[in-house]
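In what follows, structures are represented as structure tokens.
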Structure I
């Protein structure tokens, strides 16, 4: 007896891909491709991911595919399209198939970055959480919908890039050049973590990110501290004092241009229902750190954070007992809507100069700059997606105005003018970008149900 197409049948079909092993098999093949975008030796793997995996998958489901290149990008871009009716709602989706370095030799015994392993209810491997596992969830839900209904009931365009971990170089140019082909009614994607392991989440944008170097070059060579200590400046001490001019000992940012100045009331209201709850193995929250008077959620999702990511001074591995000639730090600012990233470096230069730190060189950023973006939490598409998730799970998701991290969301929200909805299939403790990256199978199963239900609901307007 044939089961009639239904929302629940679609959800069950998607969940069945976990039960029958086909989801694991597909993800295992994708993890096995070492698509590290920052390593020149792996450039062929970026192409292999697109041409040997993504392209055949989409074509099998009735999508047409195009491959684009940009000279700044480390790898290709794939656009897959299934246009069922010009009058239907059109969704633009996105994912990235590149990963960070595997860090071979740093994983726990029995684990390897490019060989997926199941352990303690999770799949371990580079890209399981960021981002191969996440777009594999979405693609499997699309496959389930087509298997049950026979059609989507909407038009779908899916963009896969292979350079997000290298700063999404070339993505903006590709989107600008093909803006007409990328026209849609809404942007829906999956990346980043949920608010917590057990709290399904929607976020509507991302904090921006900018990194730059602070340097002091006092002299050319090391000088013996017994001969010169007390009469030669120490660039390490100088640099520490310079950094303290920008941020105090408790992490409060002192430069006005580096913060939004205020938090919008609709953002504060949305965050009242969101709570950061560290899971087992996560570090405890340190309430004394950061902007005073803000909740932890406001600090992460609605304010700026400034951090020293790396510092160099002297030779700690082989001490010389000599005054170092140079000191250098790479600093990073994460910032929400309300901060102009183009004003940050000039403001830092002025602040340091006014404080007498004339010898500090503030270098222009060389990494890509992500701009902050945020959709209004009251937007109709937010309500529509949240209602669908609540229908599937029986409880509403957390709705974050933006992710605490940085993504190229502004390209889709500002350049293409789309409302942006992110539905993450990962969690804060997934160890993305570190050894032992993993994806809990429980999140995969729940993510498949969420996306299958959402796709069904969007297509039900015409079905």
Structure II
């Protein structure tokens, strides 16, 4: 049975304050790291999405006690190499590439076979990027042609490695760092600069001494492993990747204002803010604070009518990789041509997002030029959709779904958007928050 929703009216003007749910990247990392701590850890504002629930269920299968008490999650960690489970236990990562790839690293010291699986979308994604470095540690990994399912058997005799990571993938870097926790000696990662949540948790929550040096677009990270750490508490800030859709919604809506409080403002994640400001979007950042190494801030947005195209610097790519779909939508309403280069990594996401973006933009009347590693968007400030638009067959990619909703609410037309449950993987209350702002959405359809 397929499910879809209908949107056929613009969102009315709004002036609101919105609370965005907890950051998915931080939520997944907290579950993995707290599970391997000694003693109790607590998390507040943990994102209760399918991806995070997959992580919780999997850790329970590995013998970790995880409880929920009102708004607080508690984990009684088992320590490094402390997982206890049946041979060939199946851990289903669902749609989460972050959890699946980080989990592979966390299993480095686990000497009993574990099978890692995922949904149909995740099972099409490349895992060679983590398999290659993890095998260097001495981990035994069997894959389905470098895709899921994967069978992992760790080792008591792990060896530290030096690895150069060239993709700017925080998932690869983090998988290596998690494996290093169970490995004696010093592991060194030379990584293209990417989001650094794992390093910040290591340093500020686990008190694991890291040595980090930046040079020519890379960071060299040195970690000494085989040191247990204590449980830690974490109050998870709002997810900027989720906030991104409401930033774009407000920019494109008519005479509207929005403020979102306590959002993760990590400088490795704010590419969307930098790009949209270059496009003359009206965005203000206030109340910046430091929380356990992470910057947290309030984001205020105002409708913006004089947007201009951007020749996006490649240096912003890794800082905005999860937000490009919604950035492309804003570019569709900007004056002039927007150019993006070095973005082939978008083809390795839940769907081929570069292909999906090109297909969507053409369907709403925007001229584009798509190549394997680049996209040109010929913006139209007067863009108004006056036809029926059907969005389907996007591999249940949650970000394609949310981008389509924002387009429908700001550009017009009669939208029929399938797979409405896709948002459950990262942002279960997305539609409820849209309705709170005044959006009229008919999501009762099934067929």
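What follows is calculated from the coordinates using simple rules that are stated; it is not laboratory data. It should be emphasised that the depicted structure is a prediction, and the values quoted were computed from it without experimental measurement. Cβ atoms are built from the backbone, for glycine too; each structure is taken alone.
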Open item on the list: Suppose mean projected area of the Cα convex hull in nm², for residues 32-95 alone works out to 5.2; of I, II, which structure was it derived from?
Closed with: I
Task: Among I, II, which structure scores highest (criterion: FRET efficiency 1/(1 + (r/R0)^6) of positions 104 and 344 (r between Cβ atoms, R0 = 41 Å, to 0.05)) - done: II
Task: Which entry (I, II) yields the derived value 17.5 for mean projected area of the Cα convex hull in nm², for residues 80-247 alone - done: I
Task: Source structure (of I, II) for relative contact order in percent (Cα under 8 Å, 6 or more apart), computed value 26 - done: I
TODO: Out of I, II, choose the structure whose coordinates give Cα Rg over 2.2 N^0.38 Å equal to 1.05 when calculated.
DONE: I
